Structure I
Amino acid sequence: MKKNSLPIDIDHELEEFNNDVTFFKDLIDEFLVHVEKSIPVMEKAVADNDGEILKNEAHAIKGGAANLAANDLSKIACELEEICESGILKNSLKSVEKLKNEFLRLKEYVQHNDTLNL
C-alpha cells in the first residue's frame, strides 16, 4: 500500500458507473454501513478464535472493496482472509486493526469528497 494513495479513485469509479453519482453514492454508502457492522463481528471473532466467521467477513469486505476499487481496503481484507485460511490467528487482531484504520480512511475520504456531496 502506498501511504499517499487515495483510498478510492472516485472519478474513475464514477466513469465505470456512467457518471451516475446518486447510484454510486448509494452503493458506497451501503458498503460503508456493511463494513461498519462487520468490524465488531470481526473483533468478536478474533476474541472467540473463530477463524471461519473472520474469514467470511474478510471475504465479503474484500469483494465489495474490490468492486468499488477501494484497493487498499481490499488488499488488507485479502491478507486477513489468508491469515484465516492458514489457521494461525495470532496476527489476526493486528490485521483487523489495519482493516479498521483503512476503512476509517475510506469513510472519511468519501464523506468529504465534493463530487459525492451534492
Structure II
Amino acid sequence: MKKTELKASFFALMEEPVEDVTYEEKIRLMEKYLIEYQKKTDDQREKPNHRKPWTDDELRVVLQDAPTMSSCIKYANIFGRGYGSIEQIYRWASTSDQEVRQLRPNDAFIAHVKRIAKELGWRA
C-alpha cells in the first residue's frame, strides 16, 4: 500500500458514521485507538536508548507531565525508549517510600526516579 492509499483509507474510515457518537467523540475515540495501537506495537519501534541510564533532565520532563497512555507514548518516542519504561517511571514515582523499601531497597534507577519525583513535588 502506498502512503496516499493509506491516507485515503484512513480518511474513509474517519468518514464512517459511528452509532450514538458525535464528531468530537469520534475524534477522541480515534486518538485513543491510535495510542492503543502504538502501545500494542511498541516492539516494532526503534529504541536507541533502550537500557541506557536516564538523565535528571529527562526524568524531570517525563514527571512534569500527566501519567497517561498518551504521555507514555509521547516520551517513549521522544527519548527513544519503550512504552513500558516510561510507564515504570510514573509507577515508581507514585509508589510510597515504604513500599519501595520493601520491594526494591537497593535499586539505583528507582532511587533516581524517587529523587526527581520528590524534587518536583510528587507525593506517594
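With Rg/Rh (Cα atoms, Kirkwood Rh), for residues 53-108 alone as the yardstick, tell me which of I, II scores highest. Intermediate results must be reported in sequence, preceding the final value.
Values: I: 0.96; II: 0.99.
Going through I, II one by one, Rg/Rh (Cα atoms, Kirkwood Rh), for residues 53-108 alone peaks for structure II.
With Rg/Rh (Cα atoms, Kirkwood Rh) computed per structure, which member of I, II shows the largest figure? Intermediate values should be presented prior to the final figure.
Details: I: 1.00; II: 1.10.
The structure with the largest value is II.
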Which one of I, II has mean count of other Cβ atoms within 10 Å over residues 13-20, as calculated from the coordinates, equal to 8.1?
II
To test your reading of the models, identify which of I, II gives 11.0 for mean count of other Cβ atoms within 10 Å over residues 21-28 when calculated.
II
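Among I, II, considering only relative contact order in percent (Cα under 8 Å, 6 or more apart), which has the greatest calculated value?
Greatest value across I, II: structure I.
Please state which of the structures I, II yields -25000 when helix-only ellipticity at 222 nm (-39500 (n - 2.57) for each DSSP H run of 4 or more, over all residues; to 500) is computed from it.
Label of the originating structure: I.
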Taking mean count of other Cβ atoms within 10 Å over residues 5-12 as the quantity of interest, name the structure among I, II where it is greatest.
I
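Bear in mind these aren't lab numbers, they're just calculated from the coordinates by the rules spelled out. All figures in this text were calculated on a predicted structure; none of them were measured in a lab. Cβ atoms are built from the backbone, for glycine too; each structure is taken alone.
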